[in-house]
Every structure is written in structure tokens, then in C-alpha cells.
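Participant: As C-alpha cells, here come the structures.
Every read-out reported here was derived from the displayed coordinates using simple, explicitly stated rules and does not represent laboratory data. Because the structure is a prediction, the values reported are computed rather than measured. Cβ atoms are built from the backbone, for glycine too; each structure is taken alone.
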Structure I
Amino acid sequence: MTARAMTPKARVSRANVFMALLRRDMRVARRELPFFLVRTTLQPLMFIVVFGYLLPKMGFMKEGYSTALLPGVLAISLTFSAIQSVALPMVQDFGWTREIEDRLLAPVPTSLVAAEKIVAGVLQGFVAALFVLPLARLIMGPIPNLTFAHIGTVLLITLLGGAAFSSLGMWLGTAIQPQQIGLMFSVILAPMIFFGCAYYPWQGLSAVPVMKYAVLINPLVYVSEGMRAALTPAAPHMPLGAVIGALIAITVIFWTVGMKSFMKRALG
């Protein structure tokens, strides 16, 4: 057989390989959609039922609290889904299944394999947020100052937030050993949620000035406040320009460290 006969007639482009990997992840996510939604939205929805419906009905909480609660719950749903959709598969693939080795054989640069996982996490973050929003509105009833006039801003914050937390998930999933995955939830995610201005507005922390500025290291603060600026612009919120700038910077930082961590594990 001649060398010419052995030469492939056409080379597969990197874009086609990238999309094939992405379609495979989306097919798996679609097959496991009920489990994915339960895993990422159950905690936010339970919080909505208790603090957005039951306590106001019993008179223990002002009904206006729903204005601050809804954007924060959407931010948490986005955070949970984006981080878990990337971090947990990375821990598994680099751990006991070694499935990542098959992906690394794809005819694309190794960094593109990592980028595909981050993009898949962003898409799954979109799904979780879109699932929670109508359910939250249905459970809580009329929400003062809620508007969907700035849907473009909502999509922008969702995209930036998903990119930031998917990149964070890439870093955590490749830096944490499988036997230490529980630490991700108890040491990282739990404090991030409670101090991420999801259940209260950032402006409300003016009563505790030290805490108001300390929480600015938390990326969830900017997603929560960005959702408030987009969905309840009449309520107190952080300036939208500051939110967008912070989310871009956070995405760049976590994308960089996540890619370096992935390359270190893949090539090591």
C-alpha cells in the first residue's frame, strides 16, 4: 500500500471535534436531566418554599423579602450547577474511571478539551437558572419590583456567572483529590453561599461595614447583585458596571488557574 493511499482524504477540524465532545456531554446531561436538576436546584427551591412562601404567610417575614430572595436563589442555582457540572466529572475522570484519557486522545490541543468542559458547565448553568426562575415566581407569587424588561442583562450575567463558576469548577475538580471532594462542599461552597449576598442584598451589609467589604472576595456576590440589577432594578443593588467588570476579571483568573491545573494533571 502506498503512502498516498494511506493518507486521509480530509482532516477533521478542531471545531468539529470540539462540537462532537460538547454534543456528547449534552447528550449525557439530557439523559440524566432529572438527577441533575434535583442535585442543583433542590436546595434553592426548598429555601424558596420556607423563606419565600411559608414564613411570609405566617407573618414572620415581610413579603417584600421576596424581592431580595429571588435573584439570589437564581445565582445559587447557577453556581451549584456550573461548579458541579465541571468539578465532579473532573474528579471522577482523573480519579477512578480515568475516562479523561480517552478525551485526551482527541485530535485537538489538550487545552481545548478543558475549554469544552467549561462551556458545557456554562450551558448547564443556563438550564438550572431557567428551571428555577418560573418555579420560584410560581411559589412566591407576586414579587414587588420584579421586571423582565432587561432580559439581555439577565442573559449576560448568567453567561458571565456560568463562565466564572465553571472555570472555578475546573480548578477545583483538577486540584482536589477524590477522597477530599467533601471538603469542596463544606469548606468552599457552604461559606460561599452564606456570605455571597444571595439571601440578602449587599447594600444591607452597610450595617456591618467590615463584612460589607470582606465579602467582595466572594464571586457569588457579583452574580447575586447582577441578578438584582437585572430583575429588580428598583431595589438596592451593586452598580451593574462594577458587577460586569468583576465577573470578567474573576472569569479570567479562574480560567487561567483552571487551565494550568488541568494541564498539570493531564500531562502529569
Structure II
Amino acid sequence: MIPSRYIHGTDPDEQARLALLNDLLNAACLRELRVSRGERVLDVGSGLGQLARGMARAAAKPVVGIERSAEQSARARDLARSAGEEELLDVRSGDALAFPLREAEWGTFDLANARFLLEHVPAPEKVVAQMVRAIRPGGRVALCDDDHSLLRLHPEPPGFAPVWQAFMRSYDRNGNDPYVGRRLAALLAGAGARPSRLTWIFVGGCAGEPAFNGFAENLAGNLRGAREAIAATGAVALDGVDAALEAIAAFARLPDASIGYAFPWAEGVRPGR
């Protein structure tokens, strides 16, 4: 099996992009997660821990986060410390393909969550199966991930389309699925959970909205972090990626620009009492 690989890296620029993305999306994700006070939560691929701490505040108890990157874990602890919320985050070092849980912890969580993780692993079904095993009977598994074919920009920046196509191909080259979001309900069912809810989290807007620049900045940062992987597909050269990034910057300054995207979000329940 090809090992999981996060094509964007974990340098400070990527951490800043992810922090911005958390700021833009966490409220909507927390609304869908509907964490109840007292619930025990597992966050798989917890990254900078911002969403995990949001869930912990709702649960009024620590969230167990699983994160492979030492850089991300260290930054997550720094952010929690700065916010005075160290006690809300229990970060475990480990891979999403092999959860670092103690034997007694399996089957005890009320909720297991994974966001923007399954697109970066070669065996998403294995991740979801572990999530189902980690929760108690009657507990919930929540999945939010990308279907990169859903992105729409208008007016479309010159040279953007071939770069975005190559970006999606870079996932295939690493054994991953850039369209995994459309399979979330199927992954839940295949892992033995009963799919119970499916929705979409819309992101984007037009140039007159306060959050628009953040979405445009996130898009550019996404491509910038994957620049080498995009060029490695052979479909677009590095100068083509750079030209598209310049076009996105010009697009973001247009008074009539708009970005539309949606993240598939699905929930399933482990059968039993």
C-alpha cells in the first residue's frame, strides 16, 4: 500500500493557510456536528486542533486528537496554550491508518470526526472502519471531505482550469482520491455504520462579502503548497502554476468575482445499543 502523503507539507505558510481555513469553516462544521455536553470525542487528523477545541468546548471535556505531523501537533499545543485551553486537547501522535488508542478506549467514544483527511490517505475505508470501531454502539461517525470537481470561479482566471485539473491528478499520483467527498455515505456503510445524514457545507461568496478575500487566499495557498506536486504530473509546468497564481491574485481584486464550492458532509451511526 502507498503510504499516506499530505502534498501541501506542514511549513509555516501551510499552517497559516490551515488556520485561516479553520476560521472560515469551523462555525459551520460545529453546527453540523451538534456536539452535546459530556460527549467523548475523537478527532482523526486533528491538525492545528482548532476544530477539536471547538468540539471540546461544546462537550465541556477534552477531545482526543490523532495527528501524524509533529509540526502540526506542536503548533496545536501552542495555540491551545495561547488560548488558555491546554486541558481541552489530548493530542496523540500516530497515523490515521493505525489509531494510537489504548485497548480499553476502543468502543468508548460518542463521536468520531474526520475532516479533510480521507482525500489524503490511500485507504479511506480503513480509516472509517477504525472510526466505527472506536465509537460505542449508537455513537456517531462524522465525515467531511473534498470533491474537488465542485469548485467554480467566475470570471474564471486565465490558465486556472488546467492547473486545477493537474492539482486533482496529483492526488491520483499519490494513490489518493480527489473526489472522495462523493463517497462518504458509501464509506460509512462499508465500514458497518448506518448512514443517517448527508448535507453540504457551502463556502465562498462574491467580492463584496467580508470573507471573500479569505476564500481567494485559501485557494491560492492550496495551489502554492501543492506547486511541486502539480508540476510533477507533467500536465502543467511550474511557470504555468505560477501564472495561474498571478491570475488568481488579479481575479480576487475584481469587483464582480465570485467563488463557489461545497464540502460534502455525512454522518453515520454504529448499530446496537
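Participant: Taking relative contact order in percent (Cα under 8 Å, 6 or more apart) as the criterion, which structure among I, II has the greatest value? All intermediate terms of the calculation are to be shown ahead of the outcome.
Facilitator: Numbers: I: 26; II: 22.
Comparing I, II by relative contact order in percent (Cα under 8 Å, 6 or more apart), the maximum is at I.
Participant: Using mean count of other Cβ atoms within 10 Å over residues 76-83 as the calculated read-out, with 15.5 as its value, let me know the right label among I, II. Present the calculation step by step, with values, prior to reporting the outcome.
Facilitator: Numbers: I: 28.8; II: 15.5.
Of the structures listed, the value fits II.
Participant: OK, next. Could you tell me which structure in I, II was used to calculate FRET efficiency 1/(1 + (r/R0)^6) of positions 52 and 108 (r between Cβ atoms, R0 = 30 Å, to 0.05) as 0.10?
Facilitator: Traced to structure I.
Participant: State the single structure among I, II that was used to calculate mean projected area of the Cα convex hull in nm², giving 13.8.
Facilitator: On the way: I: 17.2; II: 13.8.
Matching structure: II.
Participant: Quick one: helix-only ellipticity at 222 nm (-39500 (n - 2.57) for each DSSP H run of 4 or more, over all residues; to 500) came out at -22500 when computed from one of I, II, so which one is it?
Facilitator: Derived from I, not from the others.
Participant: Starting from the value 28.4: which structure in I, II was mean count of other Cβ atoms within 10 Å over residues 164-171 calculated from?
Facilitator: I
Participant: When FRET efficiency 1/(1 + (r/R0)^6) of positions 228 and 260 (r between Cβ atoms, R0 = 30 Å, to 0.05) is calculated for each of the structures I, II, which structure yields the highest value?
Facilitator: Comparing I, II by FRET efficiency 1/(1 + (r/R0)^6) of positions 228 and 260 (r between Cβ atoms, R0 = 30 Å, to 0.05), the maximum is at II.
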